[in-house]
Structure 1
């Protein structure tokens, strides 16, 4: 119980300090180090996976290990796409995609419904292939986000729609899902995707996309937002550079297309990583650019924007992501939420109600700590027994937990994804959460019901 109280106290402290304007990255680092000292003092154990031989020095070894882990997982999926989005902006392919996306929104009678539907859907689909939610945010902040604003949608609702779509964890390459199924013998993420996620998540995504526009428009009206008041100035919205062919709009989506083509959906038995897909996309774009402009030297210089973009992403995003992960890892060392898990398991609850409690537990973890991964890994083997006792498949029990875990993005501001949204739209975590809570409930409830019916 005491560990749970300490965990919640640190989460609250983190949120308060961030809201008071303290540097986010340093807050994550500082609080992570403090938690490490407390853990070391309480238990006399090392916080590092490989000890340096001194418990206090192991605290900083743990920071190093987090850097290595974050770069090899988050970094290798986030930075290439982040740099690619900068490159797409340079050659104006991003602007061309934004124009095409904005057309049905601008011509519709209800821009809120159409705009938010498109935003949630396209970002949710992107999560099949791209494991980094922040990478998708980076790709669409220069295309989809301005299109939503030009349609008259508020900054808060525009960023919330993109944010909500990126919270759909359901791709075959998702590392959180890989952890989730790691405790189940003979089950791979590819099998889990084809036999479980692919049969339920698309329907859930459509339901959430349809209802989100109505919900967010209602909240904007209740908040006193005047339709169109966040619309950018015309001068800023105009494309002052030379135009590019309309087919350039496909280029920002090219990595996604390549990854999906070589995904388990089409059973090619070829696995394509994000960085491979990005490199192939750059080659295709470079060849087209050279053929169109007849200028190899300048087009080569354009590609340098990808490299520069990755450097900016490392400094602005990956370091913060690493420190946020370090903070979360140290909270995990306290194992405070184990108290909640044990309370649920020991309460004598069984059957469907137990699955409901598991889902609520995942939500609590996600909102407070920014991740239900630890709970997911812990509960996965238990779900085998629960599903067997109910006479349902493991997938039927696991899919709702998986989507609830995806909402680790929906938190009080202690993870990079929320921080990035707050900074990009100049809004608070509360304004985003307020718009995403109801769609999140719809996501979980519909996934729960559909899993029992379809799986």
Structure 2
């Protein structure tokens, strides 16, 4: 019924003023604005009353039944709403509209999802459409990582979570993952006391590439500094991280220390803790930094492997390695995982770059450090860098400029995002992110409709 009324309004306006009249554009903008605001108001009310995402899913299920769309959800609280292609447009490009699905903060999520709901309901003359809402309850992007791959089969994905008005974020970032492995030779311990240092509770949900806050690097720095002062050390374990592309939220190192050096080592740890907590404690309310004596282990890493493992961790590029004049990262690398708990050394590194040349340099640097440390390195290209952005971002930019009457920049960022995870899982799919929550959201929504309608709107 809503669709019929909307189309009748459009037909009457065309008959009254014609296609070329600015009054027509104004009226269409008003109609879109009213429809979008209605979706936003209804969804906002539902999210405000919701105790969990399950409650919001009930609202979306009712909305889908009203519009006769199929809806699916999974155990991760992901939601998929499907709209088939318009008759005669079955061979047109298939499109995923994507939004993050969370209750906090409710306003920003409601604006994006409401725009997607309106566009899905009123789009005409389009290929198959899908609204994909991936849950992100704790900032770990598990929804995007766990969504069934059958829902990522599309020609293009348009994310609506961009918060930078008049900007389209493209997916022209090159990304490579590196898996590092080394067989450890173990030995009997010769020192008398064992201590464990643990950094825990680092908020990595929106962390930008920053080598200083990587707890694995921080702990390795303590070991390097202590050995430089002549402290006798043996390494029993070093573990941290669970995912590539972001610094670990927790890291732990276990070392053995000579009785005579305990005081000096404890002083170095105390100084490092004070500096780390001063730098990151305020922005990470749950951050803890512990130093405690533990039971003496049965074995330690051989002296030669101790040197090569800590040397690799210390030298491997981590954080921003190249920035533009405005400070925006151009290339970055993240040491995401390190472990010795299996009896061998393993580490994972994720490198990203907007420049194909810089990505090649990063790769060569990582491989050289691994060679010097006698560590095996396996490279997996996730996506290749595109020199001038991509066609999808430019197309969306042109439509937004036409709708908003203002310049719309196409930019690329290295920061992790749910839609970047989805793009990496479906390499053939074009992807870009637009802002529908700026000063005039109706203009962005109108541009989105024109995009879905092959500019027939």
Structure responsible for 4.0, with distance in nm of label points 7 Å out along Cα→Cβ at positions 342 and 438 calculated and labels 1, 2 on offer: 1
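Of the structures labelled 1, 2, one was used to calculate FRET efficiency 1/(1 + (r/R0)^6) of positions 134 and 166 (r between Cβ atoms, R0 = 25 Å, to 0.05), giving 1.00. Name it.
Details: 1: 1.00; 2: 0.50.
Traced to structure 1.
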Matching task: 0.20 is the computed value of FRET efficiency 1/(1 + (r/R0)^6) of positions 158 and 318 (r between Cβ atoms, R0 = 25 Å, to 0.05). Pick the structure from 1, 2. 2
For FRET efficiency 1/(1 + (r/R0)^6) of positions 150 and 270 (r between Cβ atoms, R0 = 41 Å, to 0.05), which of the structures 1, 2 scores highest? 1
Structure from which -23000 was derived, helix-only ellipticity at 222 nm (-39500 (n - 2.57) for each DSSP H run of 4 or more, over all residues; to 500), options 1, 2: 1
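Can you say which of 1, 2 returns 35, 26, 23 when semi-axes √(5λ) of the Cα gyration tensor in Å is computed? Each step should come with its number before you reach the end.
Working: 1: 35, 26, 23; 2: 51, 22, 19.
It must be structure 1, since only it matches.
Since every read-out is calculated from the coordinates, none of them should be taken as a lab result. Model, not experiment: these values are computed from the prediction. Cβ atoms are built from the backbone, for glycine too; each structure is taken alone.
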